[in-house]
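J.: What follows are several structures.
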Structure I
Amino acid sequence: MNFILVAVIVLGAIALVASVILYGVSRRFAVQEDPRVEQVLDILPGANCGGCGFPGCSGMADALVKAADKGSLEGLLCPVGGQAVMSQVADALGMVAVQTEPKVAVVRCNGTCAARPRTAVYDGLRTCAAMHAAGAGETACGFGCLGCGDCVQACSFDAIHLNAETGLPEVDEEKCTACGACVKACPRHIIELRKKGPKGRRIFVSCVNKDKGAIARKGCLAACIGCSKCEKACKFDAITIENNLSYIDFNKCRLCTKCVDECPTGAIIKVNFLVRKPVTTERKEVEA
């Protein structure tokens, strides 16, 4: 009986000493969190998508508070909350919100089933990452969309789906938050975040094929062939040709659409532009 009592007393004493030591250590090494971090965290949407470049909303909140202490929130953006949320954060931190233009994911591949017929059959794990690792895929184009939907699985906002007819992913710009998850998920880097543009209008080269013109054209009828016609047509120095591929700088593009008209393969896409009505014979006579 005395043995049990002694054991209880000894264990109790050890527990008491351990608790005192732990308390002292916790006080000594305690990290004082800025109360503003919790305040900012309550404003952020809580999507934890990582689109801001930080590990979740808590990481973003901490970065915002530290940036505020340095005097500027420039370069920091919550893609899900957008400008509205950033304005609230700026107000909470006593800062001026930096105005940013909204972005949207665009799929830079126009190689539909008709333009890029199947030349092989892939029999393996049905993911874009696995198919890309295995080789060129099921078509002659080694740069285009693989159509397995890794981007669809990566999207937390139901903003991207595969079109059953074309085999290509399509982005719902109303749902897209430009978090960048689909960009990271695509092993061929055909998805890019671009400025949404005024009234949602934007122009981009829907191709990433770097093969020479004849080879690119053989693999896909809608491929960019690096002919430079678009570059010559642009009066704003917004188009460059590198590695046989045309690229449009959305910061320089003035949406004149001349490059779209000049492209012989239809590789340049314009989105949300008004459709021009054809001039009828009757109208021509009136104008004459």
Structure II
Amino acid sequence: MTSENSPSLSKTTKDILSQHGIKLNKNLGQNYLIDKNKRDQIVNFGDISKDDVVLEIGTGIGTLTIELAKRAKKVIAIEQDRKIFEILAQRLEDEKLDNVELINDDALKVDFPPFNKIISNLPYQISSPITFKFLNYDFDLAVLMYQKEFASRMNGEVGTKDYSRLSAMLYFKCDIEKLTDVSNESFIPKPQIDSTVVKLTPKENSISDDDFKVYSKFTKALFQHRNKKIKNALIDSRHIISDIDKKVLKKRLNAIEDERLVEYLKMRVVVLTPEEILYISQKLNPIFIE
């Protein structure tokens, strides 16, 4: 349910969009938050101080941006839609906020300037690739809104339908905490499903960068075929790991004598823990190198 205070934010949003002749395209992830209480809650979750540099992806007309800028040292705000970007620039000028670095570009393609926190209502269609991109950066915490089903997969337990490449990748990098659900009534246009706000807190030194690069390749290859046996999944997605010839890889896998590895190769991807996938990636990576 939307809060009793939300009509003010709802009206402001609708008026701005109407004034500029903007029709939001939910296929591009343009679902704007119009619930003031939820907006304030998300900002508060970030525990922002004047020492913080906050990254926001998919700013829209600035529903979060303006509130973040009032609290943070600086906000790095990335918005791809040129017209929306210009509206936000004007709103920041009207609010006399000069601590926002606006970037009109594709967040998946640009290098992020230095920051220490991420707070965003992410465009739904880039949820997965942008989350993987965040893992390449050092930050203190991230408060992010996702579609509810996507958020469930972030903490998916081994062997369940929610267990995925996403779960396995995040396992070594972040602690994941569900903060609150957000009704689809809290957005315009109204999405088909509800959303969830989560907090990501990076884990320190749980895995080396080199090991994680190898683990990432194997995880991507394996979860292309989550219900197949490990051996078949690796053969079918070998191109993700290296350019090894199919016949060569088969021969090398068949020649493995390590009993533990032989047993893993017979198991299905979805039942392997992240630690087991890491073990497999470390042990098998050498045979993918020609």
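J.: Just checking, which of I, II has the largest value of distance in nm of label points 7 Å out along Cα→Cβ at positions 189 and 245?
T.: For this comparison of distance in nm of label points 7 Å out along Cα→Cβ at positions 189 and 245, the top structure is II.
J.: For which of I, II does percent of Cα pairs over 22 Å apart, for residues 109-252 alone, calculated from the coordinates, equal 42?
T.: Value 42 for percent of Cα pairs over 22 Å apart, for residues 109-252 alone corresponds to I out of I, II.
J.: Now a separate question. Of the structures labelled I, II, one was used to calculate FRET efficiency 1/(1 + (r/R0)^6) of positions 173 and 221 (r between Cβ atoms, R0 = 30 Å, to 0.05), giving 0.70. Name it. Write down the numbers at each step before the final one.
T.: Working: I: 0.70; II: 0.95.
Source structure for this number: I.
J.: To test your reading of the models, identify which of I, II gives -10000 for helix-only ellipticity at 222 nm (-39500 (n - 2.57) for each DSSP H run of 4 or more, over all residues; to 500) when calculated.
T.: I
J.: Then there is this: Can you tell which of I, II yields 2.7 when distance in nm of label points 7 Å out along Cα→Cβ at positions 125 and 181 is derived from it?
T.: II
J.: A value of 16.0 was derived for mean projected area of the Cα convex hull in nm²; which structure in I, II was it taken from?
T.: Attributed to the structure labelled II.
Read-outs: derived from the displayed coordinates by stated rules, not from any lab. For clarity, every value in this text was computed on a predicted model and none was experimentally measured. Cβ atoms are built from the backbone, for glycine too; each structure is taken alone.
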